[in-house]
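A.B. asks: Scrolling down, you'll hit the structures one after another.
Values quoted throughout were computed directly from the atomic coordinates according to the rules given, and no laboratory measurement underlies them. Owing to the predicted nature of the structure, the values given are computational and were not obtained by experimental measurement. Cβ atoms are built from the backbone, for glycine too; each structure is taken alone.
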Structure I
Amino acid sequence: MTYVIHGATGAQGGPLLARLTHSGKRAVAAVRNPSAIRDVPAVAVDLASVDSLAEAYRGAEGLFVHLPVVAEAERLTYARNIAQAVARARPARVVVSTSGWVVDEPDSPLQNPPDSAISTLIREIQQTGISLAVVAPRLFLENLLNPVVLEPVKSEGILRYPLRSDFQVSWSSHLDVAETAERLLLDMSITGVVGVGQSPGLTGMDLAQAFARYLSRPVSFSSVAPEVFGEMIAPLFGTAAAAGVVAGYQAQALAGANAINKATSAQHLLGLPPRTPQQWLTETSC
C-alpha cells in the first residue's frame, strides 16, 4: 500500500517522504508536475481539482497533508477540495499538519476561527469518519534560517524576531514534525491533536543563547513589530502570504504564550522529544 505525501519537495513533506522511503515503505510525492521531480516516486495532483486529488488518494494506506503558504481564500478552497477528495477516495489514514496554526486552544487569541482553512480542513476530514491525527507544531526553528533573521545573527550578533522577549514558544523543527507524522501514519491507535515542540516553551533569549553557544560569540534578542517583520519577508513570500504571517504574530502579541499541551504532546503520547535548539543548530550546520 502507498503513502501519499503532500509537500514532499518542501520542508515538511520532504523529510517525511525520506523517512518512509528509508524504512522501506512505498511513499510517493503528491506534486503538480511529477516530470520535474527526479529520483522520487511522484503522483500528479492539482489542489484546485477534487477529481485529481481523489485519483491520487484512492487505495492509499496513508495520506499526509499540509496547506501551502498562499492567500487564505486560496487555502480555504484547497482545504475543501482535499476534504472532498478524502471523502471520495477514503484512504485508510490521514495525518494533517497545522503548520503552526493553533487549533486546540479555544479560549486563546491564537485559536484559528472555525471558518479558517486549517480548521475547515480538519473538521471536514473528521466528518468523513476516516482515521485522523493532527500534528500540531507551533513555531518552526527553520523560520530562523530566513535570511532576514539569520544574517543579522551572524553579522551583528542580534536575533530579531516578532515576539516579545519573554514570550514562551514550543519551538520545533520540521524534522520533529516528520518523525511524529511518520509514527502517526504507521500507528493508527492515536487520533486527534498531537502537539510537537519544546515543553515548557522557550523565549527569544533562550534562542539567542543557543545561537551564542553554537557561533561562539555573543548574541542578543531584539523584538520587532509584526508589521515590520511583514515588510521584511514580503519580497520573499509575496504580500498576501506575508499578510497572513503578520496576522499570526499579531495574535501572538495578545497571548500569554504559544505552548503545546503536555497531555497531548508527542513527548507524552509517542515518547518523541523534540530537538533542542542547540541540537537543531548542530544538525543543520547553518
Structure II
Amino acid sequence: MTVDFLVIGHITHDRTPDGFRLGGTVSYAAVTARRLGRHPAILTRGASNGLLMTTAEPDSPANVAALPGSPLEGVSIHLLPSPVSTTFVNLYRDGQRTQVIEALAGPISPAELPPAWTQAPVVLLGPLVREIPPAWVNVFPASLVGVTPQGWMRQWDAAGHVRPARWENAAEFLHRADVVILSREDAGGDEAYLATLAAQARLMVVTDGWRGAAVYCDGERFHVPPRPTREVDPTGAGDVFAAAFLIRLTETRDPVIAARFANVIASLSVEAPGMDAIPYREQVEAWLKSVA
C-alpha cells in the first residue's frame, strides 16, 4: 500500500473521565484522512500503550498497529521508542479549554523518517510540544506540506499548565510550508499577531470554533461560515479540519472550497467523544448536497 498522506508528531495518551485514550494531531488527522479515502501513515514517538507490535509488510515501515476496533485501525504507524507518551488533560468550561501536560516524549528527527515515506504527496507537520525541529522544513521538496503550529505556540510551567506563546521559529517554517492552519485560540486571540503571520504565509487558515474559519490568501481574507453543530467533545476538531482541508485542497486547488469542506467535517467530528464522530466522505457529501 502506497502512503499518500503522512502526518508527523506525537501520538498522545489523553486522560479523560473514562480513562486514557489515544490522541494528538497525528491520530485525529490520520483517521480523518482514512475516512476520506486516503492511505495515511503516522511517524511518532511514544510508549506502546494502546498499540500492538506488528509484523509489517516487507515494504512497510509500520511497526505497531492500533487495537482492533480502534478508530486508528488500518493506519500505518511507525513508533519511535520512548519510556512515556506525551500525556494531556483537556478541561473545558464555558467554551474555554485548559490544558495540562503530565508527561513528555522526546523530539522526532528527520533522520528517523522511514525512506519509504519520503515521497508522500501530502505531509502534515503536527507538533504538540515542540517535538518537530526546523530541519523538517527541507525534507519534502516535492510534497504539499501543511503545518499546524500549535505545538510551537504553547508553553508550560513546571506543573504542566499550558498557556499561549509566540511562534519563535515561525520564519523557518513559513518560508517552506504550503499551508499553515491554526486556531484563534493558539494565538491567544491576538488579531494583530495573526495578521503578521498571515502576511508571511503562502496560505493560512485560522479556525475559530462556532464562528467558522478565515482563509488568508493572496493578500485577501475570506470568511467561511460554520456548519451548525451539537458539540459533545471539541478535542481534535482543529486537527480534523487541517487534514480535511489539505485533502480537499489537493482535489480542488481552491482554498475556500477546501475550508467549507473542512468546516463540515470538523463540525461533525465534535458530535461524539474522541474520534468516533469523524465522518466518512459519503456523509460529508450527503450533507453538502442537502444544503446546496
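A.B. asks: Can you spot which of I, II the value 5.1 was calculated from, given it is distance in nm of label points 7 Å out along Cα→Cβ at positions 51 and 259?
C.D. replies: Details: I: 5.1; II: 3.4.
Derived from the structure labelled I.
A.B. asks: Out of I, II, which one gives 0.35 for FRET efficiency 1/(1 + (r/R0)^6) of positions 107 and 267 (r between Cβ atoms, R0 = 30 Å, to 0.05) as computed from the coordinates? Numbers along the way, then the final one.
C.D. replies: Numbers: I: 0.85; II: 0.35.
Going label by label, the one that fits is II.
A.B. asks: Suppose you compute log10 I(q)/I(0) by the Debye sum over Cα atoms at q = 0.09, 0.18, 0.22 Å⁻¹, for residues 43-154 alone for every structure in I, II: which one lands on -0.27, -0.90, -1.19? If you can, show how the numbers build up before the last one.
C.D. replies: Values: I: -0.27, -0.90, -1.19; II: -0.28, -1.10, -1.41.
Matching structure: I.
A.B. asks: Here's another thing I want to ask about it. Given that distance in nm of label points 7 Å out along Cα→Cβ at positions 11 and 59, derived from a single structure, equals 2.3, which label among I, II identifies that structure? Mind showing how you got there, number by number?
C.D. replies: On the way: I: 3.5; II: 2.3.
Computing distance in nm of label points 7 Å out along Cα→Cβ at positions 11 and 59 on every structure in I, II gives 2.3 only for II.
A.B. asks: So helix-only ellipticity at 222 nm (-39500 (n - 2.57) for each DSSP H run of 4 or more, over all residues; to 500), computed for just one structure, reads -13000; which one of I, II is that? Mind dumping the intermediate values first?
C.D. replies: Details: I: -13000; II: -7000.
So the calculation was done on I.
A.B. asks: By the measure distance in nm of label points 7 Å out along Cα→Cβ at positions 91 and 251, tell me the structure among I, II with the highest figure. If you can, show how the numbers build up before the last one.
C.D. replies: Values: I: 2.4; II: 4.0.
Going through I, II one by one, distance in nm of label points 7 Å out along Cα→Cβ at positions 91 and 251 is largest in II.
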